[in-house]
1. With Rg/Rh (Cα atoms, Kirkwood Rh), for residues 88-135 alone computed per structure, which member of I, II shows the largest figure?
2. Which structure, out of I, II, was distance in nm of label points 7 Å out along Cα→Cβ at positions 48 and 240 calculated from, if the result is 3.7?
3. Have a look at I, II and say which one yields 0.15 for FRET efficiency 1/(1 + (r/R0)^6) of positions 96 and 256 (r between Cβ atoms, R0 = 35 Å, to 0.05), as calculated.
4. Assign the value 18, calculated as relative contact order in percent (Cα under 8 Å, 6 or more apart), to the correct structure from I, II.
5. Suppose you compute helix-only ellipticity at 222 nm (-39500 (n - 2.57) for each DSSP H run of 4 or more, over all residues; to 500) for every structure in I, II: which one lands on -8000?
6. Quick check on the output: 17.5, 57 is Rg and Dmax of the Cα atoms in Å, derived from one of I, II. Which one produced it?
Structure I
Amino acid sequence: MKPEYVPFVKDLIELAIREDIGDGDHTSLACIPSDARGRMRLLCKQEGIIAGIEVARMVLERLDPTVEFEQVLEDGAHVKPGDVAFYVSGREITLLQSERILLNIMQRMSGVATQTAVYADRLNGLKTKVLDTRKTTPGMRVLDKMAVKIGGGENHRMGLFDMILIKDNHIDFAGGITAALTKCREYLRRTGRNLPIEIEVRSLADIDEVFAAGGADRIMLDNFSVELTREAVARIAGRCEIESSGGITLDTLREYAECGVDFVSVGALTHQIKSLDMSLKAC
C-alpha cells in the first residue's frame, strides 16, 4: 500500500467500526466469553482475482493488535471456490466483530480487481492501458484505486488535486479551449504547482485548437467513434498522450485500443461491478 493511502484507509476502517459495531457487538458480548480464543479462515466461494487481504489485516489488528494473521495468498492471486486466503487467530469476540467489515471491503475490492482483469486481458499485446475514473463509492476511492491496480489496470487521477483535467464544462465556462488552457497555465505558474494538463476534445477541430494554444500533456477524445479516433490519433501524431473515453464497452475496448491510443478510461471498472463471494468461517 502506498504510504499516502494509509491515512485514508485508517479513516475508512474507523468509520466502518462506528457504523457496524457502534456501542458494542451485543450478541457476541452476550454469549461469547471475553477471554475465549478461536481461529477463522477466509474462504473463497467464487472464481476471480482476490484483493483486500492487506486491508483485512489492518481491520483485525485495529480491533485487536494481538491477533495472529497467517497469510496464504497475496493480493492479485487468481482464486477458485475452496481456496483459503488467510487464517486468523485471536479473541473470538474480535473475530466476530471484524467479520462483516473485512468481508465488505474484500468482496468489493475483489469484484473491482476481477472486473479490471477482464478488461486488462482484452488489451493483451497492445500498448494501451485501461484506466479507472473518479466514479467511485464516496469514501472508498483509495480502496477502489488499489483494487484496479491489483487487477492489472492503471489509475487515472486520484481526485481534483493531482492533475489539471479540463473537461467540456470547464471549456464552456472558461470561454473556450484557448482561454481554458491559458488560464490553467497561468494558475500553475502563479501557484508554483507542477501538475500535468489534460484536456477533453469533442472534435478534430478542437485538437487543432489545443496545439495552436500551446498543446497539453494528454488529450482526451470524448465519445469519439472508432473511425474518428483513428483520424484523431493521426492528427495528434505523437505530440502528446492520447486517452479515449466515453461509452467504451468491453466489446469495443480492443477496437479503440488498436487505433493507437495510450489509454482507455472505463468508469465501469468501479461503478458496475459484482462483489466476489467469500466468507469468514470458524475452523
Structure II
Amino acid sequence: MRVENLTLTNFNNREYQVHTYVLEPNPELVEQKRPLAIVVPGGSFNHLSKREGEPVALAFNNQGFNSVVMEYNLVQDPDKIYPDAGLDVLSTVKYFRDHADEYQLDKDKILTVGFSAGGHVVSVANNMALNKNYQTKYDFDKTDVLPNKTILGYPLIDIKKIGFPIPEDQKAKMPVEEDILDSALGVTRETPDTFIFQAWDDPVVLIGNSIEYIGALNKNKVSAEVHLFNHGYHGFSLARHNVETKGQAWQDNPHAAHWFNLAMEWLKSEWGEWCEAQKVW
C-alpha cells in the first residue's frame, strides 16, 4: 500500500492536508480502476477523530477501494469554518478526479463519507457544489467537484439540533447562512444518492438531524438508504472492538457495526462489483 501525506490548496487558496491509502496495482485483475472513499472525520469542529479516520479508510481498502482521510477547517484555524471546510471537500474530489490515472481510480465512483461534524461538512459541500453562486465565486464546475455517492454517519445537519450548548468562544466561527447552518435546506434533485446511519439514542447529534435530512432527500426525489439503530449513542465509528477507546465499552456494538456491510451492499447494488478486496489489517 502506498501511504502519502499531501498538502492541497482549496478553491479559496487555503492549504489543507489529506492522507492517502492506495492499494498496490494488481495486473492480474480484469478491472484495474478502483472506487475512491474520501473519509471526513467528526470531532465537534475542534479536532478530528482518529477513530473515524484511518480505521475507516482501511476498512474501505479491505473492500477494494482506494481511500483518503481529509482534514478541514476547524474553530482554532483562521477565519470561520465555512466556506473553507466545504471547499476542502470539493477541492479533494476535483484533485483525485484530475489524478485518477495516477491513483488507479474510477472517476465516476467517488464516495464521500462524513461522520458527525464531518457529516455536516460533506452535506454542505454537496450543496455548495450545486449552488451557482459558489460555482461562480470560486470558479468550479459541478461536474468536477460533486461526488457520485455520499455516506453520512450520525451526521450533524442542523447546527441548532445539537445536544449541548455551543461554547461562547466558538459561536463566531459558526455559519450564519441558512443553507449552511442547516444543510437539509440545500438539498436538490441533483444531490448525490445518500446512505445514512445513526443511533436512535444519540444524545449529542439529535436524531432529528437525520430525520430532517431524510425528509429533504425524499422531497427532492433523491435515492437513499437509511438505517436507524435502536442503541449506539454517538461516535461509534465502525462499532468494532478494534476502535473501542478505554472506558467506552458501548463503542463495541455488533448490531450498529452492521452499517458498514450494509453500506457495501448498497454501493454494490448501485455500482455493481469492483476490484477484489485486499486485506490490509
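All of the numbers you see were taken from the coordinates with simple rules; none came from a lab. Not measured: the values here are computed from a predicted model. Cβ atoms are built from the backbone, for glycine too; each structure is taken alone.
1. Values: I: 1.25; II: 1.01.
Going through I, II one by one, Rg/Rh (Cα atoms, Kirkwood Rh), for residues 88-135 alone peaks for structure I.
2. Details: I: 3.7; II: 2.1.
Only structure I yields this read-out.
3. Values: I: 0.15; II: 0.75.
Comparing all candidates, it corresponds to I.
4. Working: I: 23; II: 18.
Computed on structure II.
5. On the way: I: -14000; II: -8000.
It traces back to II.
6. Details: I: 22.7, 73; II: 17.5, 57.
So the calculation was done on II.
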